[in-house]
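Listed after this line are the structures, all set down as structure tokens.
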Structure 1
Amino acid sequence: MDQEASRLPIAFSNLGEAVELKPQGLGHILQRQAGQQNVKLANRLLVRAGSTIGAQDLRNLSANIEGAQKLAALQTSNLWVLTFSGADMRGTMDRVREGQGVLYVQPDLSQSRQAAQMMASSRPPAEIPHAGAMPETRRARVAIIDDGFQLEHPALAATRLIFEYDADRRTENAHPKTALDQHGTLVAGLVLSATGLAPGAEFIAIRQVSSWTSDMVLAFSVARMLKADIVNSSWAVPFLPEPLFDLLADWLDEAQPYLVFAAGNNRQDACAANAFSQLKGAWLVGAWQPYSNHGPCVTLQAPSRFMSTASAGGYQPFTGTSAAAAYVSGLLARELGQGHRPDAQAMQQMMNHPKAANAKGS
């Protein structure tokens, strides 16, 4: 971004809350009633506009707007990302905000995103309750939004891959891009591998590592366009941008997908620690472990210590609320394949069943 877009404070509203971005060093501090956090900005704006508003209409709102890309189609509006030149973010936002059909505009920002995986303890991981193939009446479709997926792993070779996409790089390739891309393969193994919970399910592999609002919106938009039944996101963010909230709320209203998120491993109240708790209808999954986030915003708790497919080959321990969320997603896919559509209470009862008791507390 040109000198971080602006060295002036930038104010906007997010889900009815006043938010201000203040320059600090080479970045910005996002301040709101719930606290503050470090963020980064770029020469991009997120815009929600009426469905009759097109790319050229948005480009015409300001001379320094260089491009407009539609990220997501909602039922009565669309979400766009605009790129602009220069460092006058505040002035550009003001001009876009005044445009006909524009519902709101806010900066595209990058925040910290936490993978909800814990380091394995010395205790051996438990076997996966309910694992293995079952006769199916239909194939559930599971989207996993995570880092890269090592689809050449022998246990994932027979996976029914429907589509793969890298939402950060805008390419149809969800394979690992760096040595750090290991988490997605663990999640996929627990859910979809030959020894996982739902080896017959269809797989939408979405690599999305950054925490830019635009990339997260695009990742979930791809899952929606491909009609995922279940979306697994074994990570958490401290701030829920309104464009992402709007996309997920609109999708839940239209099709009722299962949106499964890890509750987080901070030993905190999930209502405060995990911003996805603001989304009515999302499932926040905690673990049967003291490190797990807790409280009324945790939808259900699950076992959280398994062996799963390693990106480097073979298998390795997979723990934390990341693993708990993946376990729930896999069990949901298994149930959908049997023609069932369980609610959270039914899922919790399933996991409290004696067959799963060997994993509880492990």
Structure 2
Amino acid sequence: MSKKPAILLIYTGGTIGMVKDFSTGALKAFNFDQLLERIPELNLLDCTIATYSFETPIDSSDMHPEHWVSMVNIIESNYDTYDGFVILHGSDTMSYSASALSFMLQNLQKPVIFTGSQLPIGDLRTDAKENLITAIQVATFQKNSVPLIQEVCLYFEYKLYRGNRTTKVSAELFNAFTSPNELHLAESGVHFKINESLLLKHRPEEKCRVYKNMDTRVMILKLFPGINQEIFESILNIASLKGLVLETYGSGNAPTEKWFLACLKKAMDQGLKVVNVTQCSGGSVNMGQYETSTEMKEIGVISGKDITTEAAITKLMYLLGQQVPSNEFKDLFEQSICGEMT
């Protein structure tokens, strides 16, 4: 008789873990040790579930790389005990965290699935139960006694996405996330449809590699018509700044004014890593397609291709944290590490 999959449920905070205090009307976090009491449907799943909660649950707006390291530490110390991990997380920064953990936990042989909700678990119309139950169920899927999902994913409103391909697009709809440049990995309906050809596969002889150094001396800057030279230059001249994700127009286009390119080149010559991503909701950077991006390509700006901004900034933190040599940095960034770009 085969052993039931064992799942570790990690609660970091967020709306999904809230219930209403009927005496005050305020939302408060509930004790996740009582999870099975609150959601008895979980007893119907063919798996065992253990829970772990952050000592002080946090709003995802307060998420920080230190919390990513905490998640990684929990997974690393329990990696051999459990067959899969489900992380309950506030939706606002979930795509950042899912992207970060995809770089921090490489060559995963087991699923790490983020989920959350738009309404608290105690709300009558909550989306929390479906998201939680199905995320756990997905984490149990196996093929030939091997976990089917072997990467960091995000499950929300009937769809399973590659975590580092997602972005939050709605603060109100239950369908809060999208994956603009990659198809969803699976869809939950009457039947569960899995696009197995899209799933990452790893050689079983290679162990999971864990990376915990994330350099936060980075920032995101979105271009807009009328961007001021003095302000732009002062940002690039921040002494501690090591990496910049530049959100450009269309397929990677930016102003061709001499001061703009001169500022960029000067900063890059002094060691700043600049990544070009599109501020469009979908599509890819293709520097050189238009004249307005040709000079950026010529001075060595890194192409983010079709990466999301969330994955770009966390990949930048990861590579800077690994102290990648400057002469290798551009090539490494422009290669897919864990399915984050095409």
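Computed quantities for the displayed model
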quantity	calculated
Structure (1, 2) behind the derived value 24.5 of mean count of other Cβ atoms within 10 Å over residues 87-94	2
Structure from which 0.90 was derived, FRET efficiency 1/(1 + (r/R0)^6) of positions 95 and 111 (r between Cβ atoms, R0 = 25 Å, to 0.05), options 1, 2	2
FRET efficiency 1/(1 + (r/R0)^6) of positions 159 and 223 (r between Cβ atoms, R0 = 30 Å, to 0.05) - highest-scoring structure of 1, 2	1
Comparison of 1, 2 - label where mean count of other Cβ atoms within 10 Å over residues 143-150 is highest	1
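A short reminder: the numbers here are calculations on the coordinates, not readings from a lab. Only a predicted model underlies this, so the values are computations on that prediction, with no experimental measurement involved. Cβ atoms are built from the backbone, for glycine too; each structure is taken alone.
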